[in-house]
Structures are given as C-alpha cells and as structure tokens.
Structure I
Amino acid sequence: MRRLGYFAWLFPALLAAQETVAPTVNEKVGSSRGADKGGFNIVQNWELGYRFASVGGDRGKYQSDVNFGKGIRLLGSSFTANSKTGKGKWLDEFVLSTQGLGNDPYEAATVRLQKNRWYRYDLLWRQNDYRNPGLVVSNGTHLQDTTRRWQDHDLTLMPQTHFRVRAGYSRVKENGAALTTEQLFDSRSNVFTIFRNIARQFDDYRVGADADFLGMRLTVQKRWSFYKEDTQDGPGQGIGFSRQQPYRGQTGGWMGNLYGERRWIVVNGRFTYASTVGDFVQNESAIGLDRFGAAANRQVLVRGRGNRPVTSGDFTVTLLPGARVSVINHTSASNTRMVGNNSYQQFDNSTFSYSTLAFESLSLRLMTNATDVRLRVSKKLDFVGGFRYSERRIRSVENGFSPGSPWFGVSAEQFNTTKAGVVGVNWLAGKNFRVHAESEFGTNDNPFTPVSLRDYHSVRARAQYRAKKFSLGGAYADNYNANSIAITAYSSRARSYSGEGSWSAKSWVSVDGAWSKLHTDTAGGINFFAGAPRAALISGLESIYVSNLHAVNAGARFALKNYADLYLGYSITKDTGDGRGSLAAQPTAAGHVFYNVQTFPLTFQSPLARVSVRLTDKLRWNAGWQYYGYREQFGVLGLNQGYRANTGYTSLLWAF
C-alpha cells in the first residue's frame with residue numbers, strides 16, 4: 001500500500017515527455033546479434049502499416065499542427081550490415097534507416113557507407129509538407145501549401161588516418177502555392193487577393209581537410225553556396241495586380257579551425273569569411289481605385305546588386321594551473337558589411353509623378369570577451385564566476401544617384417556596450433543529490449531597439465536526485481529585462497518552473513514524465529494612426545502580452561511476460577492567459593483590437609495508447625491510437641480555431 005500511494009503521487013506530477021504513437025519504438029524483432037550472410041553480420045527490422053485519421057473542426061489548423069492522413073506507410077525501418085572481419089572488398093559498413101516513407105507529412109532517410117581507412121559516405125534526406133491556414137481574420141485569403149526537401153551528402157576520404165579529406169553537397173528546395181493580399185494606393189482602397197507560386201532553391205558545395213599533428217587538429221574548408229528565388233505573384237483579383245521578383249545570390253567562403261591541448265593549456269581558434277553577392281529585381285504593377293474611387297495606376301521597380309562580406313573569428317584559451325582551478329577566456333570579433341547600389345523607384349502612371357530611394361551601405365561590428373574562473377573547493381563543491389563584455393557598432397550610409405540628391409552622403413552611426421557578471425555553484429549535497437545554480441546580471445548603455453537588453457538579470461537553478469529505480473529533478477529560471485529608449489519604454493519577464501521523474505517499479509513496469517509552467521509578460525508603449533474621416537496619431541497606450549503556459553506529459557510502459565508490450569501516454573498543454581474568461585467590450589475599435597490580443601488562452605491535449613504483440617521471434621503486430629484536441633478560449637476578433645482528430649495505425653514489424 002505504501003508503494004501504491006507513492007505511485008499515485010508521482011504519476012500525475014512528474015511524468016515524462018510524450019512519444020508520438022507511430023512508428024513503434026523500443027520494440028525489437030529478430031536476434032540482437034543479427035544473422036551472418038556472405039561475410040557480413042546483418043541486423044534489420046521493417047515496419048509496414050496503415051495510418052488512419054478522422055478530423056473534425058478547423059481542418060486547416062489541424063494540417064498546420066499535425067497533418068497526419070490516411071494510407072499505407074513504411075512507418076520506420078533500420079538495416080545495418082557490418083563486415084565480420086573489417087576487410088570487405090568494397091565496404092565494411094552499410095546503414096539505412098527511414099521514417100514515414102509513403103506520403104507522411106514528415107519523411108526522412110539516412111544512409112551510411114564506410115570502408116575502413118578509405119572512405120565514409122553519409123546521406124541525409126528529409127521532406128516536410130508545410131501547410132499554413134494563415135490569419136483567421138483574413139477570411140481565407142492567406143494560405144500556404146508548400147513542400148520542402150533537404151538533402152545532405154558528405155564524403156570523407158581516409159577517415160581513420162591523421163589526414164582526412166572532406167567533400168559535401170547540400171540542397172534545399174521549396175515549392176508550392178499560396179494566397180496572400182496586397183493593399184495599395186492608400187489605407188482605404190483596393191485590397192488585392194494574389195495567387196503566389198513559390199519557388200526557392202539553395203545549393204551548397206564544400207571541400208576541406210583535417211590534419212592531426214603535434215597534438216593539434218587543423219580543419220580547413222572552402223564553400224560555394226548558390227540561392228535563387230523565382231516566386232511569382234499575380235494576377236491579382238480585381239482590376240489588376242502582378243509582381244515578378246527574381247533573385248540570384250552566391251556566397252563564397254572559407255573556414256579554418258585549430259584545436260590543441262597540452263598538460264595545462266587548451267586552445268581553440270576559428271576563423272570564417274564569407275562574401276555574398278546578390279542580384280535582384282522586383283517589377284510590380286497595379287491598377288485599381290483609391291479611397292475616393294478615382295482610378296490609380298502605379299508601377300514599382302526595385303533593383304540592385306549587393307555585396308555582403310562577413311568576417312568573424314574567435315579564440316578560446318583554457319588554463320589549468322592546478323587540479324582545483326581552471327580559467328577560460330573567450331574572445332570573438334565579427335564584421336558584417338552590406339554595400340551596393342540598390343534602389344527603390346515608384347512611378348504613378350496617372351499623374352506621371354516619380355519618386356526614388358537609394359541604399360548605399362550598412363555595417364555592423366561586434367567584439368566580445370568573456371572570462372570564467374572555476375574554483376573547486378572540494379570533491380562536492382565548486383564555484384564559478386565570470387565577466388562578459390561586448391561592444392557593437394552599427395553604421396549606415398544612404399546616397400542618391402547624384403550629389404544633388406537629398407539623400408546623398410546621409411550617414412548615421414550608433415555604438416553600445418554591454419557588461420555582465422556571472423556567478424554559479426555546483427554542489428553534490430548527497431550521494432545521489434546534485435544542485436546547480438547560476439545568475440547573470442548585465443546592462444547595456446545604449447540599446448538600439450525597445451526590445452533590446454538593457455538592465456537585465458537571469459537566475460537559473462536545478463536539483464536532481466537519482467537512485468537505482470527512480471529519479472527526480474526540478475528546475476527554476478527567471479529572466480527579466482527593463483528598457484527605455486527615446487521612442488518608448490519596454491519590459492519583459494519570463495519565469496519557468498519544471499519537474500521531471502521516472503520510476504522502474506518492477507522489471508515489467510515503468511513510468512516517467514514531466515511538468516512545467518512558463519509565465520511570460522511584456523509591456524511596451526505604442527503610437528499609431530487611427531480614426532475617421534482623417535487618421536490621427538494616438539499615443540499613451542501600451543502593448544501588453546501575458547501568458548501562463550502549463551504542460552504535463554505522462555507515460556507508462558508495461559511488458560506482459562515477453563508476449564506483449566503496452567504503452568499509455570497523455571499530454572496536455574494549457575495557456576491560462578491573464579486569467580480572464582472572456583473578452584470585454586471596449587469603448588473604441590482600436591482599444592478592442594489591442595485588448596483582444598493581450599492574451600491567448602488555449603488548450604491542447606493528446607492521449608495515446610499503443611500495443612505491440614509478439615507473434616514470432618521475427619514478427620510483431622502493432623496497433624495504436626492518438627487523439628489531438630485543440631481549443632482556443634477566445635481568438636482574434638472572436639474567430640476561434642479548434643479541431644478534434646482521432647489518428648492511429650496498425651502495422652507489422654518484422655525481420656527476415
């Protein structure tokens with residue numbers, strides 16, 4: 001009875017992060033030692049099954065969050081072949097693993113080929129179907145349905161020697177359709193609904209080498225990257241809108257790293273340089289009506305060629321003068337410049353008026369230094385102290401097309417410095433009980449934006465107890481920032497509490513899970529234009545956001561006499577906001593909109609169950625169910641998103 005009472009207390013409060021219901025995990029088929037075939041030892045398993053899903057409510061929101069559908073899938077697979085002697089003719093290792101192949105929204109595959117001392121090849125392929133229903137207040141005019149594919153290829157020659165040659169290639173490609181809107185001419189005129197054909201591609205080539213000598217390791221790499229954007233907008237709904245915005249960019253860069261260690265010193269230095277050149281043009285034309293109903297005809301041309309060289313380097317030295325003291329100093333510097341002859345030109349074809357803006361350069365320089373000292377008082381207690389210093393400079397120059405332009409030679413420059421101190425302690429309070437606590441406090445003398453750090457502090461603490469059959473842990477963090485610049489004041493605070501635990505009650509049952517609470521509140525002043533018939537400046541209001549996010553994840557596993565395995569899980573996330581149960585009417589429309597978005601109470605929960613039954617040594621039958629429930633207590637302008645979905649699968653997991 002005492003154990004039962006302990007279990008009842010532990011289960012709801014400290015339960016582990018939840019798994020997804022499929023693919024089946026932690027269940028093995030076949031011999032763990034595999035089977036010998038043709039000089040290789042082979043270990044493999046394959047899970048083929050059928051997914052089902054039933055969705056009610058806001059299907060677009062479900063597709064944005066979860067997006068599992070129906071159909072046959074290769075839910076997961078793992079295949080490993082290793083040479084028994086390590087002297088295969090062409091390869092000594094072949095590894096293949098997959099997940100979600102066959103039209104899951106999240107698919108992945110990895111391959112590794114290796115011949116000892118000669119080569120190693122790694123492939124990672126992923127595909128994600130991304131759907132975004134857009135803002136609920138857009139009445140269906142903001143949508144996105146795209147597919148993104150990644151592939152990474154890495155080849156290492158002579159991987160087990162002191163000199164290794166590396167080469168690689170990566171590609172990211174995104175395609176799909178979208179709807180967006182564009183409002184032109186003035187604040188109360190045409191709003192065009194625009195079809196968008198998204199087409200983006202990124203290619204990266206790299207080659208380099210590693211060398212080990214005199215107790216040091218040197219790494220050098222050269223990269224070439226290419227990006228192109230061929231997204232097209234239009235034609236728009238209404239009288240007429242179209243936009244072409246092709247972009248071509250390429251980056252060449254170098255990276256070098258040197259690492260070495262001796263008895264009492266460790267050094268690590270890195271240097272990177274990248275230079276990006278981009279050519280772009282945007283041609284936009286629109287024909288519509290202004291707020292008075294008069295015809296409007298506008299053409300916008302944005303064009304230019306930009307160069308962005310980025311140089312960065314950092315150097316870390318660790319000194320170990322004795323067994324009880326260590327000193328770490330880290331220095332880094334980076335310089336980013338954006339230069340070019342970019343310009344914005346706007347033509348009003350009705351009045352034949354013309355306006356232009358030009359951009360010349362923007363540069364950012366950052367230098368930082370951090371020193372940490374660790375003092376070990378005893379085997380159970382040590383202290384950490386440190387100091388951080390950073391200096392940042394931002395400089396911009398705008399030029400017109402000629403010395404007579406009003407923007408010719410206009411420049412601006414800003415500096416700021418940040419100073420911060422860090423203290424911490426690590427304490428082994430008992431045989432199985434550890435405590436860690438640290439705090440950082442700092443100030444910035446000239447923050448650039450309202451949300452930048454100015455006077456801030458953070459506190460973090462964690463305690464953990466581990467025994468043979470169970471473990472308990474808890475953590476607390478508090479981050480606070482107060483800022484005030486010429487535009488407005490701003491403050492933010494985030495506090496988090498968390499606990500986690502696990503317990504192996506018997507050899508056939510275990511439970512684990514976690515609980516957390518995150519409180520966030522921000523407040524900042526805002527100025528905006530609103531009102532009719534003429535818009536007026538409104539000031540003195542605040543942008544406020546309050547969130548109180550609670551999350552519990554629970555899980556229990558049962559092994560039933562080596563014939564079946566059962567997993568039960570439950571996850572709930574709830575944001576209680578600032579405590580209000582409903583929206584209250586506001587005296588003005590603007591006030592109602594701001595009051596409506598100051599908090600966002602919602603609930604998301606997902607229970608699941610999975611069973612795996614052993615049919616033979618090489619075959620298991622699996623089935624699972626998972627429920628997704630999402631509900632907003634109140635949404636933007638009273639439009640709430642919510643859905644209910646029952647998903648699940650049945651599958652066979654086998655080895656042959």
Structure II
Amino acid sequence: MHLYPSGDVEIVVARSEMGQGVRTGLSAVVADEMEADWSRVRVVQAPGDPAFGNQDTDGSRSVRNHFQRLREAGTTARRMLEQAAADEWGVPVSECVAREHEVHHGATGQTLAYGDLAEAAGRLPVPEDIDLKSPDEFRYIGRPMAGVDNLDITTGRAGFGIDTRLTGMVYAVVARPPVVGGRVRSYESSSALNVPGVLRVVEIPAAPSPPGFTCLGGVAVVAENTWAAMQGRKALEIDWEYGPNGSHDSASYRVALERAVGVPGRVARSEGDFDAARARAARVHSSEYFVPYLAHAPMEPPACVVSLQEDSCEIWAPVQSPQRAREMAAEIVGLPVEKVTCHVTFLGGAFGRKSKPDFVVEAAYVAREVKAPVQLTWSREDDVRHDFYHAISVQRIEAALDDSGLVTGWLHRTAFPSISATFQAGVVQPTDGELELGCVTVPFDVPNLRCEACEAPSHTRIGWIRSVSNIHHSFAIGCFVDELAALAGRDPKEYLLELIGPPRVIDLWEEESNAYGADKSVYPYDTQRLRRVIEVAAGEAGWGRGLPQGHGLGIAAHYSFVTYVAHVAEVSVADGALRVHRVDCAVDCGLAVNPDRVRAQMEGATVFGLSLALHGEITMRDGRVEQGNFNDYPILRIREVPEIRVHIVESDEPPTGVGEPGVPPVAPAVANAVYAATGDRVRDLPIRLG
C-alpha cells in the first residue's frame with residue numbers, strides 16, 4: 001500500500017483476478033480500516049514475487065487468509081496519519097480522528113488531508129498497538145461494492161492473457177502428444193514450413209513421468225500470426241509414440257474402479273465397529289455412484305507471452321500461481337529466478353486450470369529457441385484435450401439401518417486417481433488430504449463409521465478443479481442420504497437434519513489447522529451452521545409446497561473450504577427431458593466482505609455445478625480424449641439456466657471461502673429432485689434420463 005502526496009492511495013493486490021472480485025474485496029478491506037475515500041484508491045496487480053508471500057490463488061482462501069492482516073495494515077496507516085496530524089497541531093493523538101481521507105481535530109475544527117500528511121506519516125515508527133474498527137463502523141466491508149475493474153472489462157480495455165503485444169513478437173501453437181506419456185518418434189515439417197506466414201518449427205522435449213506441471217512436449221509451429229501457426233500445425237506429419245497410457249479406456253477403467261470399491265481399502269477414518277453394526281442391522285442398503293473425468297473449460301483457454309533477453313525474461317500470463325510460473329520459466333531459459341518477471345494479467349476464468357503453468361513452460365522454451373518474443377496460444381480443442389482433469393471416480397456407500405430406518409453404521413469406499421500421481425510415481429490411492437474433501441469429513445452423528453480409500457492408478461494428468469474431491473464425495477453422500485430417507489418413509493430434509501444430529505463441533509485433525517489450512521480455533525467445523533443453511537434453503541424454497549405433476553424438489557448440503565452451503569433444486573421431467581426451473585442456495589461464509597460478489601460467486605458456482613451435473617463428461621479411448629469443444633463438451637447454455645436465488649446467512653464470524661463451496665451440493669440436489677419428480681434414482685453423472 002502506498003499513500004502519495006497527491007492523496008491517491010495505491011493498493012497492491014497479490015492474488016490473481018479471475019472474476020471472483022478479489023482485487024476489489026481485498027482493497028476494500030484496507031481502504032475501510034484506513035478511512036480512505038474509495039474514489040482515491042487505485043489497485044495495482046503484483047507480479048510474481050516471494051516478497052508478497054504465497055500468491056497461489058486457489059482453495060477459496062484469498063479473503064480468509066488476508067482479511068485480518070489487511071485490516072491491521074489499514075488501521076496502522078490510519079493511526080500513523082492521525083499521529084502525524086497530532087504532531088503538526090501539537091495536540092494529543094487521542095484528539096485526532098481520521099475520517100474520509102482527512103484527519104480531524106474536533107476541538108478546533110482543523111482538518112488535514114491525507115496527501116498533506118503522507119510524508120510526515122511515512123517517517124514515523126510503526127505503532128505496535130492498534131485498535132481495529134468495530135463492525136458497526138465499517139463503510140465498505142460487508143456492503144455491496146461495484147468491482148474496480150468492471151468498466152475496463154465491459155469496455156474491452158482489460159488485459160487478458162492473449163492481449164499482450166510486443167515489437168517483433170511471433171506467434172506459436174503446439175502439437176502435443178495425444179496421450180499423456182507419449183512422445184514424438186519422428187516428424188516431417190516441410191509441409192508446415194510451406195504454409196504462408198510460418199517461420200519455424202521447434203520440437204519441445206517430452207515430459208518426464210510423472211509430468212508434474214511441466215509441458216507435455218511435442219512440436220511447436222512459429223509463425224507471423226496465430227492463424228498461420230494453426231494452419232502450419234495441421235500440415236505437420238508426426239509419428240507419435242503413445243507410451244504406457246496408450247491403451248487407457250475410461251469405460252473399462254470405470255469397471256476397474258467398481259471392482260476396487262467392492263473390496264476393503266485403506267481405512268482412513270474409523271469410529272465404533274461398522275462390521276458389528278452391519279451384522280445386527282435390521283436392514284443393510286448400499287449404492288454406487290459414478291462421476292466421469294471433467295475438464296475445466298474456462299472461457300479463456302491458456303495463452304501467454306514470453307520475452308527473453310540476454311540477461312532477463314518477462315512473462316505476461318493469466319496464471320493463478322505466478323511464482324511457480326516464474327520459477328519454471330527460469331529453469332527453461334537458464335536464468336536466475338530473480339531475473340525473471342511474471343506479470344499477471346486478468347484471467348478469463350480458470351477454475352484451477354491456470355494454477356498449472358505448463359503453457360508458460362511451452363512459451364519459454366519456444367522463446368529460448370527463436371530468440372524473439374513469443375505469444376503462445378491454445379485453441380479450445382487444445383484446452384479440452386490436454387487438461388489436468390478432475391478425477392474419474394466410483395463411490396460405494398453402505399448403511400446399516402435399524403427398524404425405523406435410522407443409520408447405525410456407515411461405510412464409504414472411494415476410488416479415484418489422485419492428484420499426487422501427477423507429481424509422484426507409484427501413487428495409486430487418494431491422499432489423506434483428498435479424502436478430507438468431503439469423505440472422512442462426513443458430518444453425520446453415526447456411532448459406527450468407516451471410510452476407506454481404494455486403489456486407482458492414474459493414466460492421465462489429474463489436477464484440482466473448482467471444489468476438487470468435494471464434487472464426487474458430495475454427489476455420492478447427498479444422493480445416498482436421499483435414498484435412505486425414502487427407504488425410511490421420511491421427509492428428506494428432516495432425515496438429513498436427524499442424520500447430522502445435534503449441534504456440535506467436529507474435530508478430525510490432530511494439527512492446529514483443518515483440511516483447508518484454517519486454524520481450527522478460529523474456524524471450527526460447526527454442525528449448527530450446516531443445519532442452519534439447510535433450514536434457510538428449505539424455507540426460502542418453500543420446501544413441502546405443492547408442485548405440478550412431473551415436478552420435484554431435491555435438497556443437499558455440504559461443508560467445504562470452511563463454508564456451509566445448501567441447495568434446493570426444483571426440476572421437471574416431461575417426455576424424458578429434464579429441466580431445472582429454480583435453485584435456492586443458502587450460504588454461511590462468515591462475514592460477507594462484499595455481498596454482491598458472494599451472491600455472484602454462488603450463482604456462478606450453481607451454473608458450474610449444473611454444467612457438470614447435466615453435461616460434464618470427458619471420455620478416453622486408446623489414451624486419447626474423445627471430446628474437443630463445446631459441441632461435445634457443453635457447458636450450460638443461457639436457455640438452460642434456472643432462476644437462482646442466493647440467501648446469505650448473516651454472520652459475524654470471520655470470512656471463509658466463497659469461490660468453490662457452492663459447487664458440491666448442486667448435482668445431488670438436482671438428482672434428488674429427479675427422484676422426487678419421477679421415482680427414478682440418479683447414481684451417475686452426467687444425468688441422463690430414459
């Protein structure tokens with residue numbers, strides 16, 4: 001943060017902006033505590049640099065991790081300005097009050113503008129004791145605010161990954177191995193070089209195994225413009241060696257996962273004695289659930305510019321992890337990391353894809369070879385076919401039930417390829433961290449409970465996508481609870497609340513922090529808050545109201561990223577066609593720093609979740625992704641978007657995650673609504689009827 005003699009305040013934001021409003025939200029926290037005039041605030045994007053701490057924009061943690069320290073920074077600045085004014089007037093600082101970009105002395109009516117105090121305040125020692133504002137004094141925090149970048153984005157002035165232009169820049173696209181682990185056996189470039197505008201063809205070394213975040217290798221075509229580069233790529237003749245994943249087939253892999261959950265796995269959580277509960281149960285019910293591979297498919301495919309000089313390198317890229325991009329580029333171009341600058345552009349969507357800087361590595365390699373600034377662009381087909389996919393999964397849940405249909409024993413087996421397999425050889429089971437995303441963290445008050453991880457070797461690049469393992473765990477658990485309610489002849493909402501049990505704090509972690517890296521003493525896992533969002537969503541949706549023939553309501557709830565979310569979906573099914581009419585979403589994210597952005601994030605998460613529930617499916621045959629664009633990997637169209645009503649639970653608890661927690665309950669809420677409308681169970685995604 002900088003205060004200039006002009007009175008302008010410059011706030012440097014170290015997190016990437018991808019539509020979540022982080023540049024506005026974090027800046028507003030500082031400005032509020034500083035008592036700055038918002039019209040005098042200018043927001044600057046930080047480059048990738050360890051000086052800014054952890055810059056990874058993921059895990060729905062930007063506000064949660066920085067809220068308190070940014071408040072303290074703003075308050076410290078305000079206190080120093082008040083002290084500078086007190087020194088100027090020769091009065092006690094206790095008589096000076098900062099308000100709306102000025103310091104006031106009530107007794108004499110004197111005022112000094114912030115700009116007039118900037119230099120004097122900057123020479124003062126930093127105070128150790130500061131008093132933060134009370135919530136009733138907030139001017140910006142907790143109130144709707146327009147985004148600082150809205151005008152630039154809507155008028156086309158905002159700079160995204162593909163917008164950088166440099167003198168002498170060339171353009172590149174890459175032909176990548178169609179199978180992860182494949183490599184170029186040989187290639188013929190003469191036809192490509194004959195395409196008008198094509199300048200050069202560059203082979204990129206194959207990725208190691210496992211690949212990590214490095215690029216997949218292949219052949220780059222460099223041209224005077226992107227179109228020429230793409231035409232040159234089409235003309236390449238490449239003989240590929242497909243490697244160990246060349247026979248991977250997602251349909252047969254599903255069968256293998258189903259076999260895996262049919263036998264005991266590694267026990268990740270065990271309470272009581274599930275086997276004994278099953279032996280004495282009045283009834284045992286089990287079901288299996290399937291979620292396919294999923295692609296991120298952000299609106300903006302990966303793109304970046306790399307300019308390499310003899311002793312420096314500059315990158316312009318839409319990255320969620322600018323420090324990692326900087327480090328990996330430095331390795332490629334052979335420069336010390338401090339000689340590499342990574343400028344973070346706006347991100348046209350990301351959902352976790354752009355935390356993997358493989359596309360920056362590609363551009364750095366090409367720039368090193370051609371000795372000119374390079375803009376490297378991915379097509380939509382590149383993006384869909386060479387993603388870090390959300391893991392395909394099969395879940396098996398089994399419940400021991402008493403005479404009244406209540407759960408006395410719960411067994412959850414989960415099988416999916418781990419993200420860790422992308423980085424470490426030999427990983428064939430989910431990690432504890434992945435299991436803590438919805439599986440072992442199940443909030444139910446069941447005396448005999450066991451969660452098991454089953455084997456699932458990886459055959460492609462697996463990466464985190466918006467909400468990660470919570471997606472498949474929430475789908476399975478949310479649907480299974482609805483099945484149990486039907487077996488018991490109970491209302492699904494009431495059955496869910498009874499299964500959660502009385503309000504209590506759940507502590508599954510020996511460390512001070514929980515699965516999301518949050519301090520347990522500050523962010524306890526509180527089932528009272530989960531129960532509350534269920535009640536709010538159900539109440540706002542009119543749970544139990546009369547519905548037309550063929551309509552149904554479904555409910556689901558989930559805790560993730562230290563936030564509590566419940567969805568109620570209303571759907572109809574007619575002539576085999578499913579339509580989602582309305583979704584009510586209740587969210588408890590603690591203090592909503594900017595309610596407008598919270599609402600927008602929940603709306604976006606609902607659309608994202610509906611896309612996955614209704615359409616999302618990546619399939620692989622012979623190791624190759626069969627989809628390539630929005631025609632065969634569709635996202636939700638405008639005509640499909642239902643009425644979405646977001647209900648923010650008022651809270652004075654510290655702010656928690658918002659970007660991801662709205663996704664997990666969507667699919668099970670819709671699936672449960674389909675059952676309510678038709679009597680047919682949905683256990684596979686995407687939802688297909690008939």
Quiz item: Which of I, II yields 14 for relative contact order in percent (Cα under 8 Å, 6 or more apart), as computed?
Solution: II
Quiz prompt | Identity of the structure behind 16.9 (criterion: mean count of other Cβ atoms within 10 Å over residues 500-507, calculated), options I, II | solution = I
Quiz item: If log10 I(q)/I(0) by the Debye sum over Cα atoms at q = 0.09, 0.10 Å⁻¹ comes out at -1.26, -1.62 when worked out from the coordinates, which of I, II was used?
Solution: I
Quiz item: If helix-only ellipticity at 222 nm (-39500 (n - 2.57) for each DSSP H run of 4 or more, over all residues; to 500) comes out at -1000 when worked out from the coordinates, which of I, II was used?
Solution: I
Practice problem: Supply the structure label, taken from I, II, corresponding to distance in nm of label points 7 Å out along Cα→Cβ at positions 308 and 524 with the calculated value 2.1. | Solution: I
Exercise. Identify the structure, out of I, II, from whose coordinates mean count of other Cβ atoms within 10 Å over residues 28-35 was calculated to give 13.5.
Key: I
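FYI, it's all coordinate maths here, none of it is from the lab. Here the structure is a predicted model, which means the values were calculated and not measured. Cβ atoms are built from the backbone, for glycine too; each structure is taken alone.
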